[in-house]
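Listed next: structures, encoded as structure tokens.
Only the coordinates and a few stated rules stand behind these numbers; no lab work does. A quick note: this is a predicted structure, and the numbers were derived from the prediction, not measured. Cβ atoms are built from the backbone, for glycine too; each structure is taken alone.
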Structure I
């Protein structure tokens, strides 16, 4: 039987949630599957191993019932409960949920009353003007659904998630555009982009203004808007050119800005925990604010200035005020995933000195035209100096990486001469001679020790033979750690976001040995990688391991552009300034590398 990968399990859990919604199941039950999907998606440890060791239910948000369904899928290749649900519906029914403003309830009505079971069916029903006759739809809804069909088809073809690195620049440009809109008081990005998730599905923008109409008018004039997807009193949605992303803009009174920003930043799991804590204190939290509730208070009324049954709406100027009301430390957006931050914030032990871009003093891991980089060594050095870096490690690909122009022994030594020459010409920045040496299939590095010992920094990375199983991959990495000249484990799991899963390996065992050997772990800022994943950054720090946050730059542009992604990933793993070696001056950096 073909092994079931993590993405298959995540999709199955999300599909379970949707089919249960189609069946009319209660929100509590359907949300449990969504939370379980988020938890599995965040795993870097091999899922099959967790199932084999009967540890599924030890994971947060995985109860016995859901755990049994996951086990069924992993062990037998099929989630029987899901198959039974799917059998009651047309095979393409879930396509309908890709259509703007079409949720499970309306999809169910379309199927039961018009036999609509796919996007093609929906398009024909709209074209034939049969949808407008249904209760709760009407002519305008029919026209909107028909207009949204083309975008839904593109989403199904391209996939709904994008890498953060493919989205961030456009999102930043759009945020600046909204901040310049007439009457805007405050504006911020929300959602997965603000939490700096490696991949995102859409972009959320939250703004405050006394009158939302001019802001929405300005929003629709953004040059990269491809089409408007609809608008209301406080929300407008568009689709962007190039990325094909949906952007939702919400404009509220300034008194509601902090609560709306918090709500639409997420994550869902973090919010659920906070709402429970709030209820214990007689409070209710929503995008409309924080309210103190009367003993017999009714459920909140969405969109009203005051909730029904509320005694008072509490002032909330900033997000930190919300956490203060709950007796907690402020939780930075990157940490809001229900991965232990709630407990730490309640105990006031959450790190308040997380690493920042401004803390970085040296640029680690870069490539020039000597291997597969796009700029000369001198150009990279001058750019690094201009950016304020105090030192730069020169780490080309090694001889086994011939596809990337890897350096033979002769070329490596020839480059040492150029490094010395550039160092003589460019003052104010220190150049360190290094290499990104391939970790070969048997765990050896692809240069002799007599060469490696002459280098200031050796990064060991896997670039080939990712098809090895967990046992072989684990042995391979463990053996590499025995090399006395290896300093840094580079882009550890080899993942390529949305393209290649992390290599299977026993991460706990590997990090234990890395700690014993005194190795340094790279957090790679290439937007394709963002590797090591934040969950494993936490594990590394718990073992006392040090990190380098690196750019893996292949051009002058990437020396600056990639650093925020590395810092973000380290922050999501709770890394502080003191945990990262390249926050130190060059002397202390080198001492940190060689302390093993």
Structure II
């Protein structure tokens, strides 16, 4: 479902009306399925403005050759005043050239819809849970988390813009060995705050200074009560306080990027509520969990301490995985997979689709989690689509040289430091200038460079340039004389008119970087239009002796700015008016 007020949807409806007419005429059987019919720009712009494969898709149903059916379609299109030319190419594709009036109306449509231009109802209100970041609560956010955070947040914004109801979720891994290590590290800082010389941080504990305030707060609250106490007396308390402090820090770091979550789901609470046991029982009742013995590690002799142990195994191979997976360890505690299985079961109860944004280092677990979600949701009679987007790490550079790690953080560069240096918008947009599964270099020098080679600058400069022109014009934008706009201006409108279909394509593919790519192309088209005026003064937006033409070109510029704003808003980036 799309907004029929936008150009591509409107012409898809017109092709639909032509096909309706052909059914009435008997050229097509009644109620012929049209699922594969598309109306979109041709790959080669010289072929026209729009193309349709309708004749190719429907020829078999019409019991005729594609070109014969295409001729019937073209006959109908000839009566459409907005189609100045319709021709048949190759085995039966139909290319159309549209009248200038179409593009002028699209310009007015952008103005009328404003911030709503490009919005789609394709999501039909379906509930989508997007889980992203989910960093272990053992320290501040670092740049290893940044890319996934931005991709997840931009995807959530894109899906909302395309008509979905989105829940932004963060899974807090607050159960397991890493949070015990965090508690022990906080206890060391607690003793340090009491005046003890703790020396060098022992290997295996978290060394960063970020735990110093946690230790000081615990010392202020409890004095030396736990300084010499056994671990069993303080571990749970210190774990709870340290995790809470780290989550406060993580929320603050995310806020620097303009990122918020609707739900923070706790792994510890999930286990305390017995959710993994519920999932196991549910799966056992359907013969999807059984007690079995894992095979010995492949490719080499088993370790000396390896021995076959009977474990509860999920029948992951039934759903495309390489082997069945244990959901409990030999000591009865839950494996990471067992807990994750239950967590996704919980998410699926209140969502129509699930999307996880993971670091590329988790690629090995994708199959088993997909298998689990398929088993749990299909077995419950409501299959919930589940997609995992893998995000590669970011290499930090400064003028081409690797950036040294931060001593304060322990072993990494903090997100807060990066945002403070280059700004939120630069970080967010840059993270979307490559596909998430491609390696990325983030060079502090290049991302703030004022040049065409810096996509962030190039897009924001286009918007700022439009506003600068408006301030200087001395004439108000006006749609009264849009008939004065010629081929150069209408070429720019054609580019802007792609936005609604780019939104739908990006939302359908779950790829927010497509919006960033599109904005760069739109900005490039605007800059080219602007620069043409430097070579030919007649093409300048401001014509001192022609207020009508100036008003029309300003109206065009305003709408280009509107589309840029709409796209940047999806990505969570500000459209600046001055640079």
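From which structure (I, II) was helix-only ellipticity at 222 nm (-39500 (n - 2.57) for each DSSP H run of 4 or more, over all residues; to 500) calculated, if the value obtained is -15000? Mind showing how you got there, number by number?
Details: I: -12500; II: -15000.
Label of the source structure: II.
If relative contact order in percent (Cα under 8 Å, 6 or more apart) computes to 15, which of I, II did it come from? Write down the numbers at each step before the final one.
Details: I: 9; II: 15.
Derived from the structure labelled II.
Work out distance in nm of label points 7 Å out along Cα→Cβ at positions 223 and 463 for each of structures I, II, then name the structure with the largest result. Present the calculation step by step, with values, prior to reporting the outcome.
Details: I: 3.8; II: 5.7.
For this comparison of distance in nm of label points 7 Å out along Cα→Cβ at positions 223 and 463, the top structure is II.
Looking at FRET efficiency 1/(1 + (r/R0)^6) of positions 127 and 167 (r between Cβ atoms, R0 = 41 Å, to 0.05), point out which structure of I, II has the largest value.
Details: I: 0.75; II: 1.00.
Top value of FRET efficiency 1/(1 + (r/R0)^6) of positions 127 and 167 (r between Cβ atoms, R0 = 41 Å, to 0.05), among I, II, belongs to structure II.
Can you spot which of I, II the value 40 was calculated from, given it is percent of Cα pairs over 41 Å apart? Each step should come with its number before you reach the end.
Values: I: 32; II: 40.
This figure was derived from II.
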